[in-house]
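Undergrad: The data blocks that follow each hold one structure.
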Structure P
Amino acid sequence: MNKIDCYKHADSRTYLNTSHINEMNGKLTKYHTDLKWQDRINKHLCKHCFYINNDRLAGQAFTQSNCQLCNKEMLFPTTNTDYYCDECAIELNICKHCGARMD
């Protein structure tokens, strides 16, 4: 790779990194304002899972998982599964995806 290619690569990476930072700032703003709190609560998700970790990569295969509390079988369209079923998440007031407290 020559110096010109190195500079092009540096410019490209700088652009991508800046875009990522801007995206993260947007997510943090949404996290702190929690304007969609009712939708988030209805989905039984903590602020982190709803606003920050909402673009998780996952395989595209149907995946069966069991609730960590009641052992109820759950089916998901990807490999990105929840830890708890809706009923247990509501009962414990925790995020169904990661298990964090909802407050």
Structure Q
Amino acid sequence: MDQLSVRTTVLSQFPAEDHDHFGKVAFRRKAKKAGGKPGKTFLTLWLDEGFTVLMLTVDQQAELLDHRSGAFERHPSKWGDKGATIMRLDKVNERIFLEAVTIAFSNT
């Protein structure tokens, strides 16, 4: 998947909004009511690096790390210890992408 497809897919399939997250494009759940606080960030797009970072639980991360596509890896930081998971965009199709994002979105 390419970067435009990621943005288009996320915004059309989930009640989400994009925002800046430390210089990266990130997606979070839209506020449930006007003027309300938006939900947690569930995906950050690393444009130059060609991957996204999904905010998962440790158990969800463990399941995806075993995925046959080889597209998933633990983020190499303290956040990776808490479930932050890299998804390589060149190794996933739209179906796998949506499945993984759905898991991350369910945590918001």
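Undergrad: For which of the structures P, Q does the calculation of relative contact order in percent (Cα under 8 Å, 6 or more apart) return 21? Intermediate values should be presented prior to the final figure.
TA: Numbers: P: 21; Q: 24.
Derived from P, not from the others.
Undergrad: Can you tell which of P, Q yields 4.1 when distance in nm of label points 7 Å out along Cα→Cβ at positions 8 and 48 is derived from it? Please report the intermediate quantities before stating the final value.
TA: Numbers: P: 4.1; Q: 2.6.
Label of the originating structure: P.
Undergrad: Ranked by percent of Cα pairs over 24 Å apart, which of P, Q sits at the highest value? Present the calculation step by step, with values, prior to reporting the outcome.
TA: Numbers: P: 42; Q: 16.
Largest value of percent of Cα pairs over 24 Å apart: P.
Undergrad: One of P, Q was used to compute mean count of other Cβ atoms within 10 Å over residues 24-31, and the answer was 12.5. Which one was it? Could the numbers behind the result be given before it?
TA: Details: P: 12.5; Q: 18.2.
Attributed to the structure labelled P.
Undergrad: Kindly point out which one of P, Q the value -9000 was derived from, the read-out being helix-only ellipticity at 222 nm (-39500 (n - 2.57) for each DSSP H run of 4 or more, over all residues; to 500).
TA: Values: P: -14000; Q: -9000.
Matching structure: Q.
All of the numbers you see were taken from the coordinates with simple rules; none came from a lab. The structure displayed is predicted, hence computed values, not measured ones. Cβ atoms are built from the backbone, for glycine too; each structure is taken alone.
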